[in-house]
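Structures follow.
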Structure 1
């Protein structure tokens with residue numbers, strides 16, 4: 001049960017937390033972003049929220065752990081990979097004014113998705129001898 005709750009908290013970070021953090025003037029409604037950038041942002045938010053809802057269904061209705069954790073890890077790992085590669089494509093977590101959201105000096109996205117990724121990895125490892133049943 002604790003594993004399912006932890007996975008759900010991770011999924012809530014992806015499906016609820018991100019939209020709360022990004023549907024504002026720093027992202028979706030940022031006047032400095034081109035319309036093309038905005039559509040990619042909204043697409044990413046809808047995709048991530050949809051995947052989080054699917055994974056919550058798999059966890060709570062189908063009683064699966066590994067597959068929803070792997071899907072969640074793909075989402076959070078995608079961010080962590082983009083963060084690691086940011087210098088190769090000119091990316092940054094800093095806003096145009098030079099500010100950055102941090103907790104204890106660590107970027108909030110890196111910290112949050114690092115913790116959530118660890119939760120998903122622990123769920124996968126803890127369930128490695130269990131096979132998710134077919135639907």
Structure 2
């Protein structure tokens with residue numbers, strides 16, 4: 001099983017440098033509160049380093065991934081993922097295989113809000129959270 005990262009865009013589009021904008025487009029993070037699940041690899045660290053002032057990320061757990069696909073996963077045509085498909089989709093995502101769901105999960109702003117959208121994680125909402133991203137995802141579903 002390879003490590004999966006959940007990357008969530010925290011800040012909006014105003015005043016972003018073109019290099020940062022391009023890195024977030026490549027990660028498919030075009031709007032605030034959008035989340036993508038990607039497998040961890042070396043070149044991803046470079047992209048995260050470029051846009052670290054606009055996103056937060058961490059290692060996602062299997063139960064969080066299952067809940068995310070169940071509540072916010074969408075098929076083409078903006079249809080919900082059927083219950084019998086959820087376990088297959090999660091297993092395919094963990095193996096790094098392509099799935100038939102949309103790659104971006106549209107989330108709500110977190111309940112109780114962000115601490116700060118301009119400071120790094122322990123004091124604010126940006127940067128690497130590690131395992132604490134699971135808690136944030138449950139607040140945003």
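Each value in this text was obtained by applying a stated rule to the coordinates, not by laboratory testing. What you see is a predicted model, and the numbers here were worked out from it, not measured in a lab. Cβ atoms are built from the backbone, for glycine too; each structure is taken alone.
One of 1, 2 was used to calculate helix-only ellipticity at 222 nm (-39500 (n - 2.57) for each DSSP H run of 4 or more, over all residues; to 500), giving -10500; which?
Numbers: 1: -20000; 2: -10500.
Only structure 2 yields this read-out.
Which of 1, 2 yields 3.6 for distance in nm of label points 7 Å out along Cα→Cβ at positions 71 and 87, as computed? Don't skip to the answer; put the middle values down first.
Working: 1: 3.6; 2: 2.2.
Computing distance in nm of label points 7 Å out along Cα→Cβ at positions 71 and 87 on every structure in 1, 2 gives 3.6 only for 1.
When Rg and Dmax of the Cα atoms in Å is computed for each of 1, 2, which one produces 16.1, 50? Before the final figure, lay out the partial values.
Numbers: 1: 16.1, 50; 2: 14.4, 44.
Among 1, 2, the structure yielding 16.1, 50 for Rg and Dmax of the Cα atoms in Å is 1.
Thinking of 1, 2, which structure, once mean count of other Cβ atoms within 10 Å over residues 15-22 is computed, gives back 16.4?
Values: 1: 16.4; 2: 12.0.
It must be structure 1, since only it matches.
Computing mean count of other Cβ atoms within 10 Å over residues 31-38 gives 18.2 for which of 1, 2?
On the way: 1: 10.1; 2: 18.2.
Structure 2 accounts for this read-out.
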